[in-house]
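Please go over the structures that come below.
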Structure I
Amino acid sequence: MGKNHKSSVSTRFLKYVQIDTQSDPNSSANPSTEKQKDLSRLLVQELLDLGISDAHLDEWGYVYATIPSNSEKKVPTICFCSHVDTSPDCSGAGVKPIIHANWGGKDIVLPDDTTQVLKVEEHPDLKEQIGNDIITASGTTLLGADNKAGIAEIMAAAEILMQSPEIKHGIIKILFTPDEEVGRGTEKVNLEKLAADFAYTMDGESLGTLEDETFSADGVSLTIKGVSTHPGFAKGKLENAMKIAGDILAALPKDTLSPETTEAMEGFIHPTQISGIQEAVKLDFIIRDFTVEGLHEKETYLQNIVNSVLKNYPNSTVDFKVIEQYRNMKEVLLNYPQVADYAMEAIEKAGLKAQKRSIRGGTDGSRLSFMGLPCPNIFAGEHAFHSKLEWVSVQDMEKATEVIVNLVQIWEQRS
C-alpha cells in the first residue's frame with residue numbers, strides 16, 4: 001500500500017470517533033438512536049465521493065454499497081461489515097482522540113482524568129506496540145475503536161480498490177450496521193438486497209487474529225410465584241418469592257460455571273436481572289457454551305436447582321422459560337472452510353502470524369451466518385473496548401486494511 005493510503009485509515013478513524021453514535025438498549029426505535037445516522041450519512045457521502053455510485057442509507061439506519069467487479073472471472077460476492085454504534089456502557093460524546101506517536105513502552109496516563117492509566121502489565125498486547133502510534137481517548141469517554149476502527153479499515157480499503165484497477169477482484173459489498181452493541185445489529189438487514197455469498201466482520205481484537213467460533217447463547221427467564229399473606233398472620237402460610245429467588249442464587253456454584261470463574265472454552269450460568277415483590281419475582285439468566293449440548297446441560301443444571309429449592313416451598317411455582325439468543329457460527333462455517341482459510345492466507349500475506357481464536361461472546365457474524373451469510377470476524381485492532389482505556393494502533397489498522405485488499409484478490413485468484 002502506498003503512503004497516502006496508509007495515512008487514509010488513521011485520518012478517517014480520527015474523524016469517525018468524534019461523532020457520537022452510542023446505541024440505547026432501552027429504545028425500541030430502529031435504529032435505537034437517531035445520532036447513529038450522523039456517521040452513516042457521512043459514510044454514504046464518502047463512498048459516493050470515491051465513485052461508489054449505489055451507496056445509500058436505508059430507513060433502518062443500514063448503509064449498503066457495491067464496488068463492481070473488475071475481473072473476467074465469475075467470483076463469489078464478498079461483503080465486509082462493521083457497526084457504527086458504540087457501547088452504552090461508557091459515554092461516546094465529545095471523544096477527544098489522542099495519538100501517542102512512536103510510543104516508547106511506558107504506561108499511558110490519560111490527560112482529562114489522570115486516574116485513567118493504560119498500564120502495560122494489565123494490557124499485554126501493548127508490549128507488541130513499542131514504536132507504533134497508539135490512539136486513545138482523553139480519559140472521560142470511550143474511544144470508539146469498537147467498531148470505528150473496522151469502518152475506517154473498510155473505507156480505506158474501498159479507496160485503494162477504487163483507485164487501483166490493477167488489483168483484480170469480484171463484486172465487493174459494504175455493509176455498515178446500527179445497534180450491534182445492543183444485540184440488534186442484524187434485525188433489519190436486507191440480505192436479498194445485499195446479495196453477498198460470504199461476509200467478514202471487521203470487529204476483532206489482536207493483530208493477525210481471525211475468529212470463526214462464538215459462544216452459543218440462550219436466555220433463561222424464571223417467573224417465581226410465591227404465596228403472599230399479611231406478615232402478622234403468616235406462620236405456616238407465607239412463601240416469599242424473593243427468598244425463593246435468593247435460595248436459587250445461593251445454590252449456584254461459587255467456584256465454577258460463572259463468568260468470573262471461567263475462561264477459554266468454558267461456559268457459564270450468569271444471573272443478569274432480578275425484580276419483584278414477595279408475591280412474585282422475575283429472575284433472568286444468560287447461559288453460554290460453545291456447544292448446544294453444553295447449553296442444554298447448563299439449563300438442566302439450573303432447572304434441577306430450581307426443583308430442589310421448590311421442595312421447601314410446596315405451594316409456590318416457578319415458570320422456567322428458555323429463549324434462544326444466538327448460535328456458534330462454527331456450525332455454519334465448517335461447511336465453507338475456504339471462507340476462514342482465505343482470510344488466514346490474507347493475514348499471512350500481510351506478513352503477520354495468523355491465529356484462529358474463539359469469541360467468548362457473539363457478533364453480528366454469528367447471526368448473519370445463521371441467516372445464510374457465512375461470516376467470520378477479522379481483527380480490527382481494537383482493545384479494552386467499552387471502557388475509557390480503549391485503544392488501537394495506527395499500524396494495526398493499516399495491516400487490517402491490507403488484509404482486506406489481500407483477501408479480495410485471493411477470492412479472485414481462486415475462482
Structure II
Amino acid sequence: MTQSTNTAFYDRISAELTDIDAQGLTKPERVIASRQGPVISVNGRDVLNFCANNYLGLAGDERVTQAGIRAMEKWGAGTASVRFICGTLEIHKELERAVADYLGFEDAILFAAAFDANGGIFEPLFTEADAIVSDSLNHASIIDGVRLCKAKRYRFATSDMADLEAQLKQARADGAREIIIATDGAFSMDGYIAKLKDIRALADQYGALIMVDDCHATGFMGDKGRGSYAHCGVEVDFVTGTFGKALGGAMGGFICAKANVVALLKQRARPYLFSNALAPAVCGSSLEAIRIAAGEEGDALRKQLFANAARFRSAMTEAGFTLQPGEHPIIPVMLGDAKLAQDMAARMLELGVYVIGFSFPVVPRGQARIRTQMSAAHTFEQIDAAVAAFIQAGKELGVI
C-alpha cells in the first residue's frame with residue numbers, strides 16, 4: 001500500500017485534531033528546563049509551579065537525586081530484560097521490601113508504571129466466576145485493568161454507599177464467587193477521599209475484598225503517610241501505588257498485598273512478565289524518598305503540605321472562586337468551560353504561575369477546571385503570589 005492510498009486516513013486524523021482544538025480541548029505540552037520543584041524554568045523564565053504531584057517536594061531533592069545516581073553507578077542503566085528472564089537485581093528486592101514494610105503489607109511487586117500495576121492486578125486473580133465492583137470515577141488505569149479481566153463488572157456512583165450496597169447485593173445474587181471493590185483512595189481530578197470506613201463495613205457485610213489505588217495518597221495521607229486507608233483507619237486487601245508522585249517523583253508502580261497474592265502476580269501478571277524491570281536509578285531514588293517519608297522529616301513535610309493547602313483554599317474561597325470541597329492537597333478551581341480553562345492557564349503562565357487546564361475526556365464535559373496541587377516545598381509567600389495571579393486572571397476573564 002502506498003502513501004497516496006492512505007490519504008483519507010491522514011486527513012481524518014488532521015480533521016480530528018482540528019476539532020479538538022476548536023473545542024478548546026487541546027492539551028499543550030510545555031517544556032520545562034529545570035528540575036521539578038516549586039519554581040521551574042519554562043520558556044526561558046522562572047515561574048511558580050502549582051500543578052505537579054510533588055506532594056512532599058522530593059522530586060528535585062538532592063538526596064533523592066544522588067541516591068538515584070549512586071544506584072545507576074552500581075547497577076547500570078537497567079537490566080535489558082524482564083525480571084523472570086535475567087532482570088531481578090538486589091535493589092529490586094530491597095525496594096519491594098521497603099515499600100511493603102512502609103505500607104504495612106506482607107510483600108510487594110514492582111511495575112514499570114502505576115498504570116501497569118492497575119492493569120495487571122485483576123486478570124491474574126479473578127475469573128468469570130468473580131465480580132468487580134468499581135467506583136464510577138476510578139482512574140483510567142483501573143478501568144482498563146477491569147476490562148482485561150473476565151470477571152463480571154459492576155459500577156457504583158462515586159462515594160455513593162447506597163449504590164455500592166445495591167451493586168454488592170446484585171453481585172451476590174448473580175452468584176459471584178469472590179467480589180472485589182475497587183476504588184481510588186483519593187480521586188485525582190477532585191481531591192475527594194474515598195469513604196473507606198463505609199466501604200470496609202460493606203465489604204465485611206458482603207464478604208468482599210477491597211483494592212485501593214493510593215497514587216494520590218501514599219507518602220502524605222494518614223499516619224506516617226501510609227495512605228488513604230491509614231487516614232481512614234481501616235485495613236484493605238490490595239494497595240496499588242506509584243513512585244512517581246510523593247515518593248520521589250520518577251516513575252514506577254507497585255502492588256502491596258499478602259505474600260501468596262504477590263507470588264501469584266509474579267507468575268501471571270502480564271505487565272510484570274512482559275515489561276523490563278524498573279530502572280535502578282528509579283529504585284535508588286524511591287528508596288531514599290521512602291526513608292524520608294517514613295521518618296520525622298516526613299511528618300514535618302506532611303504538616304507543611306496541609307498547612308499550604310489550607311492557606312490556598314481559604315484565600316481562593318475568599319476571593320470568590322469555586323473550589324471542589326475537601327482537605328486534600330489537590331484543589332480544583334472549577335471553571336466549567338474547556339476553552340476558558342485553557343485561556344485561564346495561558347494567562348496564569350503569563351503572570352508567572354504554571355498551572356494546567358483540565359477538560360474532557362480527562363474530566364466530564366462541562367466540568368473543566370484548573371487543578372492546582374500544593375507541595376510541602378511551597379512557601380506561604382509563593383502561595384499568596386499564586387492567589388494574587390488567580391485573582392488578576394479571574395477578573396480579566398470574568399471568572400470572579
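From which structure (I, II) was helix-only ellipticity at 222 nm (-39500 (n - 2.57) for each DSSP H run of 4 or more, over all residues; to 500) calculated, if the value obtained is -9500?
I
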Comparing structures I, II by mean count of other Cβ atoms within 10 Å over residues 60-67, which one has the largest value?
I
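Can you spot which of I, II the value 26, 55, 18, 0 was calculated from, given it is P(r) over Cα pairs in 20 Å bins from 0, in percent?
II
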I, II: which one has Cα extents along the principal axes in Å, for residues 148-211 alone, as calculated, at 35, 28, 16?
II
With FRET efficiency 1/(1 + (r/R0)^6) of positions 84 and 356 (r between Cβ atoms, R0 = 30 Å, to 0.05) computed for every candidate in I, II, 0.20 is reproduced by structure II
Name the one structure among I, II that distance in nm of label points 7 Å out along Cα→Cβ at positions 100 and 364 of 2.9 was derived from.
I
Mean projected area of the Cα convex hull in nm², for residues 252-307 alone gets 5.3 when computed on, of labels I, II, structure II
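Coordinate-derived values only; no laboratory data. Keep in mind that this is a model prediction, so the values were computed, not measured. Cβ atoms are built from the backbone, for glycine too; each structure is taken alone.
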